[in-house]
Structure P
Amino acid sequence: MEWYVSLIAVDNPVLLFDADGWEPSWGEEPHDGLRHATASLREWLRTWATGGNVWDTALGDSSLD
C-alpha cells in the first residue's frame with residue numbers, strides 16, 4: 001500500500017493505493033485500487049499526529065467521490 005497526496009488539487013487530498021485492491025480479470029484497472037483517505041493533507045496529518053487511525057476512512061470507503 002502506498003499513500004499519495006495531490007499537490008495541485010484544492011486542499012491537497014490524500015489517497016491510498018492498494019495494489020491488491022483491483023482485479024484485472026474482472027475488467028478493473030489499477031485506478032480501481034485508489035481509495036480516498038481524507039479530503040486534505042492537513043486533516044490526514046492531524047489524525048496521524050494525534051494518534052488517530054488514518055487507515056479507517058481509506059479502507060472503509062470503496063468509492064472515489
Structure Q
Amino acid sequence: MGSFIACWLPFFCMYVLRLAYDIPSFAFSTAFWLGYMNSALNPVIYTIFNKDFRRAFRRILFK
C-alpha cells in the first residue's frame with residue numbers, strides 16, 4: 001500500500017494543482033510515469049514479502 005501511495009500521490013496532487021497553477025509538462029510527465037512504475041514494483045514487492053507467491057513464482061520460472 002505504501003508503494004502505491006508513494007508512486008501515485010505526486011501525480012494526483014499535480015493533477016489537482018494544474019487547475020490553479022501552471023505545472024511544467026516535464027514534471028507532470030515524470031509524476032505520471034512514476035505512477036506507472038508502481039506496476040513494475042508490484043512483482044518485486046510480492047516476491048519479497050509473500051512466501052506463497054515466492055514459491056509459485058519459482059515454480060513458474062524454473063519448471
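Output the label of whichever structure in P, Q has the greatest value of Kirkwood radius over Cα pairs in Å.
For this comparison of Kirkwood radius over Cα pairs in Å, the top structure is Q.
Rank structures P, Q by FRET efficiency 1/(1 + (r/R0)^6) of positions 21 and 53 (r between Cβ atoms, R0 = 25 Å, to 0.05) and report only the one at the top, that is, the highest.
Working: P: 0.85; Q: 0.05.
Of structures P, Q, the maximum of FRET efficiency 1/(1 + (r/R0)^6) of positions 21 and 53 (r between Cβ atoms, R0 = 25 Å, to 0.05) occurs in P.
Please compute relative contact order in percent (Cα under 8 Å, 6 or more apart) for structures P, Q and give me the label with the greatest value.
Top value of relative contact order in percent (Cα under 8 Å, 6 or more apart) goes to structure Q.
Using the calculated result -6000 for helix-only ellipticity at 222 nm (-39500 (n - 2.57) for each DSSP H run of 4 or more, over all residues; to 500), pick out the matching structure from P, Q.
P
Taken together, the values in this text are just the output of simple stated rules run on the coordinates, not laboratory data. Keep in mind that this is a model prediction, so the values were computed, not measured. Cβ atoms are built from the backbone, for glycine too; each structure is taken alone.
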